[in-house]
Structure 1
Amino acid sequence: MQILGIDPGLARVGYGMVDTNDGEPKMVDCGIISTDSQEKEPNRLLEISNDLQDLIKQWTPELVVVEKFFFYRSSTTISVVQARGVIIMTLAFFQIPIIEFAPMQIKRALTGSGHASKEEVLQAVMRELKLENPPRPDDAADALAIALTGWFQQKIN
């Protein structure tokens, strides 16, 4: 199964593609969709959708796993929620199954603790994907953690 993990944001959307067809997860690709902060927000949201469409056409994921947004007081909260909405809408257009997990669920799935540090999650991603070097940037590593959580969930069901 090809699983795409997405870490939503307006400035940077992390993505990580994992292939589990051999029974073990293997990293296919990871990176970020970045938008120019000098652009108007509608243009940035359109860029996220267009770039995500390109990724979907390139990798044809069978499942997409998206991190749920944790609400807190921040000047970027609304922008991130809007970006997440554009991501969900783009995925719906392609009729790809979507599952969502909160940050604590992702941490728990990978480390056994919902309060794990970023470093502990990164080490788990590297172990599960048998990577010698950490995926960069952090948003891409987070997206791989999200994809792996989706794979774990699929194994249970």
Structure 2
Amino acid sequence: MPGIILIGFGTYLFLQQLAIGFLLPLLTWPTLVMIIGIAFLAQGYSERVYESILPGVMMTGIGLHFHLAGKFAFWPNHTIGMFVLILSIGFFLRLQKVGTGAFSAILFLILAFMLLFYDRMAAYLGFLQNGVSLIWKFWPVLIIVVGLYFLFRKRK
């Protein structure tokens, strides 16, 4: 992993020194985050250290999101929703190799869709607008309650 990070950072710094015009928009901090994420993914898949998959997906996804947000009309600009979606993808990829974490992956996927598509859902449910807005205001309390349940439930 250190080798991949050093090669990536060295390439990044070398390209920065060359100042090639069309590459300048890519030579920002999200690229550095992506380099570290790719190193985690390489370690996770090549060395079978599957616990490295989740942080690799998170870092690569966050870097990619900040590169694409605002530049493409199709890319969601909702950072928290994208963060939760990337987290869900990381759990799904880890589930594929480790076999655990399905509930977390599905829960984060549902949460991501709620965050990313709230405006559309509210428009479709226009007749429930007042109730939906009240629920939307207090739904983080539900997440806290579910988190407390998982924290204090007795394990078998």
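Please treat every number below as a calculation from the coordinates, not as lab data. These figures come from a predicted structure and were not determined experimentally. Cβ atoms are built from the backbone, for glycine too; each structure is taken alone.
Between structures 1, 2, where is distance in nm of label points 7 Å out along Cα→Cβ at positions 12 and 108 highest?
Comparing 1, 2 by distance in nm of label points 7 Å out along Cα→Cβ at positions 12 and 108, the maximum is at 1.
Tell me which of 1, 2 gives -16000 when you compute helix-only ellipticity at 222 nm (-39500 (n - 2.57) for each DSSP H run of 4 or more, over all residues; to 500). The value was obtained from structure 1.
Using distance in nm of label points 7 Å out along Cα→Cβ at positions 28 and 68 as the calculated read-out, with 1.5 as its value, let me know the right label among 1, 2. Intermediate results must be reported in sequence, preceding the final value.
Working: 1: 2.7; 2: 1.5.
Computed on structure 2.
In terms of relative contact order in percent (Cα under 8 Å, 6 or more apart), the structure with the greatest value among 1, 2 is 1. For the structures shown (1, 2), distance in nm of label points 7 Å out along Cα→Cβ at positions 60 and 100 is largest in 1. Once FRET efficiency 1/(1 + (r/R0)^6) of positions 20 and 52 (r between Cβ atoms, R0 = 35 Å, to 0.05) is computed for every structure in 1, 2, the highest value turns out to be that of 1.
Computing percent of Cα pairs over 24 Å apart for each of 1, 2, which one ends up highest?
Values: 1: 28; 2: 50.
With respect to percent of Cα pairs over 24 Å apart, the highest-scoring structure among 1, 2 is 2.
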